[in-house]
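Given below, in the form of structure tokens, are the structures.
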Structure I
Amino acid sequence: MKLKPIATEKAIMKVERDNIISFLVDEKSTKAEIEKEIENLFKVKVEKIRTSVRNNQKIAYVKLNKKYLAIDLATKLGLM
């Protein structure tokens with residue numbers, strides 16, 4: 001599965017304010033597959049996932065559990 005973090009101004013604002021990190025994902029991937037992949041790859045717990053399809057690209061908005069900070073994950077990914 002392809003997971004590419006999004007580093008726009010709006011995405012960074014969501015990381016800081018809402019503990020949400022955004023990824024570009026494969027169009028055919030389901031929420032369950034995305035959650036499993038993120039939890040295994042980054043060793044975090046996912047609270048909620050919302051998806052959106054824009055311009056033939058699927059975007060997953062992943063809200064992390066309160067114990068895990070999205071800003072720490074974004075720093076590890078090189079977004080901050």
Structure II
Amino acid sequence: MNARNAMDTVGDWARAATAFGCSLVGLFLIIQVLYPESTINVIAGIGGVVSQFSGLNGLITLLILVALVVPSSRSA
């Protein structure tokens with residue numbers, strides 16, 4: 001296994017984990033809408049994360065997160 005295959009494997013795992021996390025956030029958001037008295041408070045958590053993106057550091061962090069989450073086209 002060369003370095004390129006190893007990095008591709010790590011990248012595939014990271015993309016899978018990110019997709020799984022986004023699916024969980026969506027699921028918990030639906031649960032919170034259907035059962036507002038539940039202890040899962042996704043909306044407040046998302047609001048807390050968004051409120052931390054302020055200034056240049058927040059913009060750079062947000063751009064890095066978007067680059068990680070948005071799927072990129074890979075040539076085979």
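Quick look at the numbers
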| read-out | value |
| --- | --- |
| Structure (I, II) behind the derived value -11000 of helix-only ellipticity at 222 nm (-39500 (n - 2.57) for each DSSP H run of 4 or more, over all residues; to 500) | I |
| At a computed 5, 20, 25, 24, 21, 4 (P(r) over Cα pairs in 5 Å bins from 0, in percent, for residues 8-47 alone), which of I, II | I |
| Highest-scoring label, criterion being Cα Rg over 2.2 N^0.38 Å, among I, II | II |
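Every number here is computed from the coordinates shown, using simple stated rules; none is lab data. The model shown is predicted, which means the values in this text are computed figures rather than measured ones.
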